[in-house]
Each structure stands twice: as structure tokens, then as C-alpha cells.
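Rule-based calculations on the coordinates, nothing more; no lab input. Quick caveat, the model's predicted, so the values are computed rather than measured.
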Structure I
Amino acid sequence: MNILENAKKQFDSQNQQSIEVPEWGDDNGPAIIYWDRVTLADRNVSIEKAGGANLIFYAHLIVRKAKDKNNNLLFKPANAVDFIYDIDPEITLRIGQTMLGTANVDNMEKK
């Protein structure tokens, strides 16, 4: 197997992932957000929608990728505005960073 095949195999192994969000839960437990692996295309679209604004990128990424346990998208594109203005930014950052597998906001590449 060559390196390209190994790279694809490694990425394919990153199937659906999830994060518990206790702050958004109810009496039944924390909310759970699922997502499929984040591709460079996903990142690029989210950066473009954010107009290059690094933190707003996370709002667009979450709206683009967040799903419920039945694989249905949780949000509509217009909901990015809710994340930008009306939802706790610390939670938004925590979810977005988890989706990307980054440790902190400083790891975001500047456009």
C-alpha cells in the first residue's frame, strides 16, 4: 500500500464523531451533537461564509456539520447568525474546536 492509500484509509477511519453539550441538554441528559469527518472542502466553505473571520468560522462549521443521532442536520444555514450573536461563544468554540480536533482558537489558520 502506498502513502496516498494509507492517508485515505486513515481519513476514512474517522467516521461519525460526537460531543456532549450539557448546557444544551434537558432532563434526559446532555444534548449530543454528531458530525461526519471535516474535510478541507468543509473548512473552505465555512471560511468563505465567515468572510475570513476566524471565530465566525466556527458558527458556519457547526451549522454545516452538526447532526442528530439519526443523521439529520440540526441547523439551517441562516442559523449561523444565531451562533454569532445569540449563543454562548465559549460553547460554540468548544464544539467547533472539537469538530476540528484543535486544542484552541490560536490553531486556526489565518486567511
Structure II
Amino acid sequence: MSANRYGGGATTGTTALTLGEQLVQATLGHEVVAFNYGGHRRVVEPHMIALHGAGEVVLFGYQVGGQSRQGEVPGWRTFVVTEIDGLEDAGRKFEGARGDFNPSGQELVMVFARA
């Protein structure tokens, strides 16, 4: 994955990838991503993309850098995908799912990708 892969509308052949598709690729490839969310720049290890029972596609991720209004970094966060902006490849990979990743208790309709 190149550093500019997400910056200007990533493409495969002649088809632009949606934000959700880009996040699925990053999740499956264990690629750290950076994006804007809630007025803050975040650096995140994406662990799962899923459709929540409320009808929103969400990203479960471990935030390893940037800022957060919810608390200290690093830590687990849930992001509504439609509120993510400025997705970029952070230029590094993570090992795989963290041992403490536990989305149980979430009302998930469908899982699109899991690290």
C-alpha cells in the first residue's frame, strides 16, 4: 500500500474504491490508517468493519496516535464510517488482532472484515 493510496480517491483499475472498501482492505491487510474524526486527527489499527443494528457501518479500531476527545490514547474506539474524513495509509502495519479486542455486546448485523 502506498502512502497516497487513500488521499485522492483510491482506484483499482478504473474503479474508485469507496471509503468502506478502503477500510476493509486496510483491516484485512493489517494496515495502520490515519483519518479525521470528531474534529481530531486519529491514527488507528482497524480491527473490524461491521454493520451495526442501528443501520450505521462502524469501524472498531485501536487508536495508537493522534488526539481523542473521549480519553487517553492508546485505546479502543468505535467510529461511524460516514463521519470519517481524509483517510490515509499511515505507512506501517500492525501484527494482527490484539488479544483484548472484544466486540461482544455490540448489536452487529453483519461483519464485513476482521483483522
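Among candidates I, II, the computation of helix-only ellipticity at 222 nm (-39500 (n - 2.57) for each DSSP H run of 4 or more, over all residues; to 500) that gave -2500 used structure II.
When Rg/Rh (Cα atoms, Kirkwood Rh), for residues 17-80 alone is computed for each of I, II, which one produces 1.01? Mind showing how you got there, number by number?
Values: I: 1.01; II: 0.95.
Computing Rg/Rh (Cα atoms, Kirkwood Rh), for residues 17-80 alone on every structure in I, II gives 1.01 only for I.
Which structure, out of I, II, was relative contact order in percent (Cα under 8 Å, 6 or more apart) derived from, given a value of 34? Label of the originating structure: II. In this comparison of I, II, the computed figure 7.0 for mean projected area of the Cα convex hull in nm² is attributed to II.
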